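Undergrad: Below, each structure is written out as structure tokens.
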Structure 1
């Protein structure tokens with residue numbers, strides 16, 4: 001049983017590392033692409049209308065959500081929360097099915 005818990009914790013840690021790695025990769029692409037759009041914006045109209053900020057804002061929201069998820073800042077997006085909810089719903093279903101006189 002102890003080996004199972006160690007393996008489970010190892011897999012959870014590995015999954016979290018993969019999520020953090022994915023966040024940093026996305027952040028790198030964000031910086032590169034938004035920098036390219038900013039340079040293109042400057043080249044085309046010299047900041048008279050900074051349209052690249054629309055892309056930066058929209059994509060930035062996605063990056064922020066990904067950061068919250070990767071670093072555990074949103075407790076309802078964690079695996080622990082998910083497992084607790086599954087267990088809660090299963091227990092609730094068991095209680096309702098055991099008390100059902102029509103089954």
Structure 2
């Protein structure tokens with residue numbers, strides 16, 4: 001998947017395809033409510049997919065939530081198509097683990 005930085009307009013279009021993800025500068029973020037051990041299982045599932053696609057999120061695990069932050073490090077910490085692909089994959093994994101979106 002191409003890792004060329006997206007324009008602001010392209011980012012806006014892609015954000016509409018992954019509702020619940022928020023732009024925070026050159027990163028997109030989303031949090032899910034899930035108890036700690038369920039969060040660990042979800043993170044392992046996400047990590048397996050990340051390994052296969054060669055792209056990863058920054059992950060923050062807390063007692064009752066998991067936060068994902070995605071940017072493309074090797075594109076100068078800019079948003080690329082790969083980030084939105086990973087976001088959609090994380091959404092599907094979170095749903096499979098019955099994690100509750102904590103949309104702002």
Structure 3
């Protein structure tokens with residue numbers, strides 16, 4: 001059984017085609033780029049286009065930021081808070097590395 005929205009989607013596409021909304025699209029008439037990993041091509045393109053990074057990279061960047069902040073901070077209370085955050089961040093990185101393997 002088809003999904004109830006299929007007819008609506010098809011009608012919207014036909015309306016868009018009739019009104020020329022698909023005319024002059026960027027890349028029209030050009031061949032599709034070669035893809036090494038066909039199964040994950042769409043996901044890889046979306047990740048690349050959104051500047052997404054693996055979790056371990058974003059966590060490492062946050063860890064670096066915390067270390068820089070710790071080095072620049074003289075307030076003992078704030079240093080204690082940053083050190084707690086550093087400890088948690090290191091634990092999150094360890095978990096992310098373990099999950100990656």
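Any read-out appearing in this document is the output of simple, stated calculations on the displayed coordinates, not a laboratory observation. Remember, it's a predicted structure, so these values are computed and weren't measured experimentally.
Undergrad: Of the structures labelled 1, 2, 3, which one yields 67, 35, 29 when Cα extents along the principal axes in Å is computed from its coordinates? Write down the numbers at each step before the final one.
TA: Values: 1: 74, 40, 19; 2: 37, 29, 19; 3: 67, 35, 29.
Going label by label, the one that fits is 3.
Undergrad: Starting from the value -29000: which structure in 1, 2, 3 was helix-only ellipticity at 222 nm (-39500 (n - 2.57) for each DSSP H run of 4 or more, over all residues; to 500) calculated from?
TA: 1
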